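There are structures below to look over.
Every number in this text was worked out from the coordinates using simple rules, so none of it is lab data. This one's a predicted model, so the numbers in the text were calculated from it and none came from an experiment. Cβ atoms are built from the backbone, for glycine too; each structure is taken alone.
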Structure I
Amino acid sequence: MKTKVITLDNKAAGDIALDDTIFGVDIRKDLISRMVNYQLAKRRTGNHKVKVRHEIRTTGAKMVRQKGSGGARHGDKGVSQFRGGGRAFGPVVRDHAHKLPKKVRALALKTALSAKQASGKLIILDDAVVKSPKTSDMISTLSKLGLSNALIVSGVEVDGNLALAARNVPNIDVLPTQGANVYDIMRRDTLVLTKAAVEGLEARLK
């Protein structure tokens, strides 16, 4: 399929042919959901921890005598029924990551790209190089493109001035081609790709 290419000044810069096997696949929300869960699970540190019974420092002596006190027949104070006691079946330090087949991950990325293309939320730029690292200049450029919530995927490397100018703009993310992922694509309203990014993604996903 063909789509228009524009410059950062929102001027026409020709057309580009997008690969239908990457930007025109069927939209499968289940794959996007699985991939987002996979990414967020890998980001979790998993360092939540509570003390269990054997980690509580209390006396091991029996609380009250077995009979005659009128109370229940308790042992030591480290049990979970009492304040300061050990937690039963509490969270422990663990890895939350789970496996997802490589083919499923690739198809999920294709689905995310196709979803943006199908909804008209995909913009192709000729290049993503700015002259100034000023945030005010970046905001002016984004306003010309009508962008307020977007992910910009540049080429192999992100232009230094672009990275500096965009880092203080809310709801604007900038990534290199290798960093393009389903979660960041779907969390932003508009996806902006450079021609170099399109070539890189097609080479990566073929």
Structure II
Amino acid sequence: MAVKRPPPGGDDLFTAAGEGDAFDREDLNRCRRCDLWKHATQGVPGEGSHKARILLVGEQPGDEEDVAGRPFVGPAGRLLRELIERAGIDPELVFITNAVKHFSFEPRGKRRIHKTPTQREVAACQYWLQQEITRIKPKVIVTLGATALGAIVGKRMSITDARGAGLRHISGVQVVATYHPSAALRAPDDEERARIADAIVDDLVRAAKLAAAKGA
């Protein structure tokens, strides 16, 4: 049984525009393109303005996102909100989603531990991701982490190589690759965490400039 979606809070960055999802949540809950639906609580569609200039794509919902039915509401999402604010980006410019719409995990006692989606699972979810891209028509796509990058550009690349590269989605939309905020959370020390966070901010600033330059 799906968990009911809670109403957006007043400080929610990604639902500030109040324009709903790119497709019906129940469509995701009926999806059988891969097996992740069998153990996930529910499908998690993207959120934000349907007039957004920037589409942010992460890997997949985490434990908190799976329960809430909303993207980026856990620790990585809270950090991402901080970094978006640091980059000076208007929330109404942003739509945020994931390459995979159901939580992939391994049970460990009472905990559910994140498991990187397989290539097959990422490919199966292209149907939903492409619907969002078509609906939003972003000026720039920002990929957060290697899984999202591969889903958008169709090939494996390291984040180091992809940052600053002239990448494009098959639709022609320019792609800015950066780290997933969870990489900063996993950093071994404060210095490394700050380095990754600063890099994400720099890439977000670049994406905002590209979006603005495209006459949005």
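Which structure, out of I, II, was P(r) over Cα pairs in 10 Å bins from 0, in percent derived from, given a value of 8, 37, 39, 14, 1, 0? Show your work: numbers first, answer last.
Working: I: 8, 26, 23, 13, 8, 9, 8, 4, 1, 0; II: 8, 37, 39, 14, 1, 0.
Attributed to the structure labelled II.
Please state which of the structures I, II yields 10.5 when mean count of other Cβ atoms within 10 Å over residues 89-96 is computed from it. That value comes from structure I.
Assign the value 2.6, calculated as distance in nm of label points 7 Å out along Cα→Cβ at positions 33 and 161, to the correct structure from I, II. The structure behind it is II.
Given 27.2 as the derived value for mean count of other Cβ atoms within 10 Å over residues 97-104, which of the supplied structures I, II does it correspond to? Computing mean count of other Cβ atoms within 10 Å over residues 97-104 on every structure in I, II gives 27.2 only for II.
As an exercise: Cα extents along the principal axes in Å, for residues 65-176 alone, calculated from one structure in I, II, equals 87, 38, 26. Which structure is it? For Cα extents along the principal axes in Å, for residues 65-176 alone, the value 87, 38, 26 is produced by structure I.
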